[in-house]
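**Student:** Each structure below appears as structure tokens.
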Structure I
């Protein structure tokens with residue numbers, strides 16, 4: 001592991017968590033895991049922080065399986081277990097429906113919306129009031145420009161955002177982290193990256 005990449009990532013992630021008061025003692029946090037480098041890095045860092053900070057919190061890793069053949073849920077669950085976190089796999093047909101003739105919308109938009117809905121349902125079932133997503137600084141900037149160019153509105157994802165009148169809080173611990181930093185860290189650590197075959 002590159003000590004420099006780890007320290008830089010840890011510093012920026014810590015700044016975001018403290019600045020937006022993302023994590024409090026005894027929080028139950030659902031960590032949305034997709035199998036990509038961003039969510040894998042976030043889960044690894046949140047788990048590692050538990051070993052060295054005075055705040056105790058619980059992590060519940062959740063993967064919403066879109067239902068494609070040859071999925072990677074088993075391999076992802078094994079990696080999470082090695083990291084010290086059990087993975088809950090929610091099996092769905094979201095991906096199959098989104099790419100079927102029944103869907104009149106953009107497949108990626110439809111799948112993402114259905115996945116987000118399921119994540120909120122699982123968080124409610126598990127008693128998690130915090131939901132962590134792996135969006136990083138580049139995602140936040142990109143979303144700002146997409147909204148400005150396509151909707152004429154200056155808005156983007158917030159590092160911490162209350163939903164449903166405060167019932168849940170979405171947190172983005174990687175909000176201050178560059179994507180390039182995450183890529184270098186994931187490569188240093190040999191983190192696996194899983195992708196669905198459509």
Structure II
């Protein structure tokens with residue numbers, strides 16, 4: 001049996017992963033805004049996300065001049081760590097400051113985009129799964145605010161129901177800002193990008 005070959009190590013490479021759920025029924029939901037941001041980055045770089053070996057759609061491209069892997073897991077959100085850990089192994093990513101996870105954030109108001117390094121998961125099962133597989137939370141996060149539902153019981157419906165047209169139109173602006181934030185992280189580093197974006 002042939003063994004799968006990992007890509008050569010490249011200390012300048014970034015891996016950017018947009019979290020979401022697979023399937024058309026989830027494509028237009030708040031839980032998938034991370035995926036939508038990475039799809040926008042692929043469009044900006046004229047790249048096509050293609051079925052890969054690591055339970056993810058993958059494009060190898062350049063973002064802000066740096067070699068970058070854009071990826072969208074084809075696992076469900078709760079199993080995001082399976083895809084992310086496979087990507088980290090395949091592309092021999094040792095420096096977690098070069099792993100950027102883009103995701104929805106209940107603790108941020110809609111319209112806000114923030115960058116964070118490490119920290120807790122605030123109930124986000126995708127982040128929890130990634131931490132369980134990588135044994136670290138020291139990756140960079142680009143957090144897209146989706147706001148909290150009125151009650152905890154409404155949490156799943158809040159992030160998994162299709163976005164109404166007006167909500168999607170407003171969220172598309174935030175998704176574009178999140179893509180800008182990823183470009184800034186890659187171009188200038190997470191700390192400089194935090195200074196630029198977290199004060200807005």
Structure III
């Protein structure tokens with residue numbers, strides 16, 4: 001069967017569009033974090049935005065590899081999220097989007113690719129679903145930490161490091177202003193969770 005006539009072809013195009021949009025939405029959330037003077041939070045979100053752009057590139061490359069350059073791919077009834085809110089709401093929306101990709105969308109696309117005989121594409125969907133699962137865990141943690149005011153607090157002592165000058169302090173809470181360079185708390189390196197990260 002001609003690749004352009006398969007559901008996998010459409011699923012790749014939908015995934016490309018979705019990852020491009022996710023990368024842009026996360027750039028907007030990163031900007032929102034910067035407006036709230038949370039620089040290292042913004043940096044962490046920008047890393048995830050970059051990940052999404054790389055995912056989009058992988059999907060794009062699979063289309064080119066299997067079908068060549070395309071003038072236009074009509075996606076029919078595909079839908080994409082357009083939501084915005086407070087920083088906590090935006091992080092929560094991102095968590096929900098990542099969960100949908102990791103648990104529903106990409107696993108289903110992998111099954112279809114497998115059934116249509118595209119093992120390489122099925123593997124790609126599975127690998128990216130794993131990464132999206134990890135993104136979900138990070139966004140969940142960040143949303144809760146911002147909401148609860150615990151982004152720079154811990155029940156046990158941790159090493160807090162200023163991302164600007166490298167000043168270090170061990171304690172249950174990061175400083176409000178760096179004693180060395182006077183950078184605000186939003187410049188303290190984040191401690192992201194390990195939950196959701198698979199070995």
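We did not get these values from a lab; they are worked out from the coordinates using the rules stated. Fair warning: this is a prediction, and the values are worked out from it, not measured in the lab.
**Student:** Could you figure out which one of I, II, III the value -11000 for helix-only ellipticity at 222 nm (-39500 (n - 2.57) for each DSSP H run of 4 or more, over all residues; to 500) was computed from?
**Tutor:** Values: I: -15000; II: -11000; III: -19500.
Derived from the structure labelled II.
**Student:** If you rank structures I, II, III by relative contact order in percent (Cα under 8 Å, 6 or more apart), which sits at the top with the largest value? Present the calculation step by step, with values, prior to reporting the outcome.
**Tutor:** Details: I: 31; II: 25; III: 20.
The structure with the largest value is I.
**Student:** Upon calculation of Cα Rg over 2.2 N^0.38 Å from the atomic coordinates, which of the structures I, II, III produces 1.19? Write down the numbers at each step before the final one.
**Tutor:** Details: I: 1.02; II: 0.95; III: 1.19.
Only structure III yields this read-out.
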